[in-house]
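These are the structures in question, set out in turn.
Each value in this text was obtained by applying a stated rule to the coordinates, not by laboratory testing. These numbers were taken from a predicted model, which means no experiment stands behind them. Cβ atoms are built from the backbone, for glycine too; each structure is taken alone.
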Structure 1
């Protein structure tokens, strides 16, 4: 049985997700840290499911706490006026208001004690020009815009292939759909590299650099958790997913990042996340990443 009844994030997410699914459940995917939290909770309840690194072998098997939701929304939802309007109504019903900084793709809900829950809507890049959509560096939005009555998706090129072979699982009485592990890793590897680059930028303040480094470490650890929690069914489906996105620039960039940060024992990603894993399990994680994101002529990960 689930032990999530008293979890404050779950108490917000569950009713929101149920209502959003009524709008366009086929166009919604959870990702980010909260998606990992939900998947790990499901695996704890289903200990018979085989994964890359069994939870009993993790040094830290406590699901990571997060304060925000990341949801990838389908391009069809963005382009459809009726779905957009209903989606916005559901957000308002559950107390989510648009933020001033990122209008219509980032929403927040005020909680007790001055706490806030953030909801970010992401969208993959459309494959070329599509009727009913317009894209800029920041947003994927409907054309014509619905303005205050509509929503946007934060342009997320790294969500390439997100709708291929998603992972579906049930928690309590809701069905959750998460993106496939390859796309999830592309998003996390790219975020890790971006934050790491900021953390070594000497033009930034030390406080800012420390924050960026902490974010980079968090993303590196999430990469490892994504790999460790891959089920046998997901593993069987991954060759098709990878073959479908291998030629994209986002995949090539992620492969280069993986090689730079995780190929060797002294790689930054290995050092950042390695403390959470036994040496043999970290090796399995690195080998699995190499299998997914190998570059031509690359040597195997060293032991």
Structure 2
């Protein structure tokens, strides 16, 4: 029997192509908990607690033999925030426009495509998205229980765990469509990457920074393109906490178990910002490139890209 359970969840595909989910036993092995619920999302929805006995009775799977998926491959909904002042200020400065005062009034977010979620590995991208294709280094939370009108003082209790997010962006398309003052659409809806590990708040307790408007976490964030580091930041530098974002999200609207909410891009966390600041020189992702996103305590996720044909699929 296990003395304790590491609250570090994942979803994966077995060698027989059956999907399952589990928790990390150590850096090399996971406990396969597929017998407890069809998916990690179903387990979160159940509201049940995971005990050492349940984990101790589960089959052990070597991580090296599994195809790791996004922790929540098909979330009920997915929103992305805009919480890092450094990123917002730099992006606006690079476009020659002043910092927008509404940034300090309330945390904002947009809905993105919850049916276009990827884990690590190859992602096929069509021509329009390949025109100034960008990564965005972010963290995300997964909601653990249903709620509405959740105050920031209680919002952290509704968070099941934290994961990595890479909000892939087609900048040429995005910049054109946002001139219509409606927000991103085709520039964002084709692919969002979530990390393989969903780590609970308890597991991150040592990195927790309590606050009157919700907790923060001292977690280093970094991104590498073709093995060259291009981004460095820290999750504790969010101007708006996830609790404040969740208060805004849930105002007059229900959030549900499994819903995903991203932080927005950390400072230096995308080529749009890096190019404009002359840290990189008009660099964008292209077919064959490799992007690695890492957050301390949450692991890492790596993707490569391939050009896809725009053919009818049914």
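Quick look at the numbers
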{"read-out": "Winner on distance in nm of label points 7 Å out along Cα→Cβ at positions 34 and 250 once structures 1, 2 are ranked, highest first", "value": "2"}
{"read-out": "Structure responsible for -15000, with helix-only ellipticity at 222 nm (-39500 (n - 2.57) for each DSSP H run of 4 or more, over all residues; to 500) calculated and labels 1, 2 on offer", "value": "1"}
{"read-out": "Answer label among 1, 2 for the case where mean count of other Cβ atoms within 10 Å over residues 138-145, calculated from the coordinates, equals 24.4", "value": "2"}
{"read-out": "Volume of the Cα convex hull per residue in Å³, for residues 82-145 alone - structure with the largest value, from 1, 2", "value": "2"}
{"read-out": "Value 8.2, calculated as mean projected area of the Cα convex hull in nm², for residues 154-257 alone, assigned to which of 1, 2", "value": "1"}
{"read-out": "When distance in nm of label points 7 Å out along Cα→Cβ at positions 10 and 26 is computed for each of 1, 2, the largest belongs to", "value": "1"}
{"read-out": "Mean count of other Cβ atoms within 10 Å over residues 18-25 - structure with the largest value, from 1, 2", "value": "2"}
{"read-out": "Distance in nm of label points 7 Å out along Cα→Cβ at positions 122 and 186 - structure with the largest value, from 1, 2", "value": "2"}
{"read-out": "Relative contact order in percent (Cα under 8 Å, 6 or more apart) - structure with the largest value, from 1, 2", "value": "2"}
{"read-out": "Cα extents along the principal axes in Å, for residues 74-217 alone from the coordinates reads 48, 41, 37; which among 1, 2", "value": "1"}
